[in-house]
Structure P
Amino acid sequence: MEKDISSKEVLLELAVDARLDKAEVDEWLDSDLAGDVVDEHSRNNKEQPGNTGVPRYVIQEMHRLDGAEDPPEFLEVFAKIKEDEWQVTT
């Protein structure tokens, strides 16, 4: 099912699914801080060397996928993140 990730309602639903506090996320989305954070990330990404693909996915500010990647590429990144988190907790 496709969802409009620019919709506040969808973002709130995703926040609740991620176990974030709905009221805090709602307040943050209504604040100017939300736009400031997006603008800052946008500026930082433009300044990064090697930005060649559109779209560009940055996952946990460490893993980057450029261009239209296939789902297995994303799964590989998510598996690496999970493995790294598991190693930290053991």
Structure Q
Amino acid sequence: MSNAALQRRRAELPARFHIVAHWLQTHQRSPELLSFHDIEAQATVSLKGGSDTLSCTLQAFVYFMIRHLESWQRARDEIKLVQVQGGCRDR
């Protein structure tokens, strides 16, 4: 999470309450317990840890889908059906 994203979350604190909101609220109440630098560090560690897991999962998914072409085709057919029904729109 970039510093700019953290600053935006800091500004919208009451709007969405998630883990970053908890960190920011703790920082507001007791900056001596949790500095903004600590929040930046934790956000960075969280992203780095999640990227490896996601990468491994996506690699395994593609590998097994390639090995089982009938599953790959079924997934493609399901996606096309949802698109025809108006789902999977660009966001």
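Nothing in this text is a laboratory measurement; each read-out follows from the coordinates by a stated rule. Keep in mind it's a predicted model, so treat the numbers as computed, not measured. Cβ atoms are built from the backbone, for glycine too; each structure is taken alone.
A few comments on the model shown:
- For the set P, Q, ranking by percent of Cα pairs over 23 Å apart places Q highest.
- Among candidates P, Q, the computation of helix-only ellipticity at 222 nm (-39500 (n - 2.57) for each DSSP H run of 4 or more, over all residues; to 500) that gave -25000 used structure Q.
- Highest-scoring label, criterion being distance in nm of label points 7 Å out along Cα→Cβ at positions 45 and 61, among P, Q: Q
- Winner on relative contact order in percent (Cα under 8 Å, 6 or more apart) once structures P, Q are ranked, highest first: Q
- Structures P, Q were compared on mean count of other Cβ atoms within 10 Å over residues 21-28, and the highest value belongs to Q.
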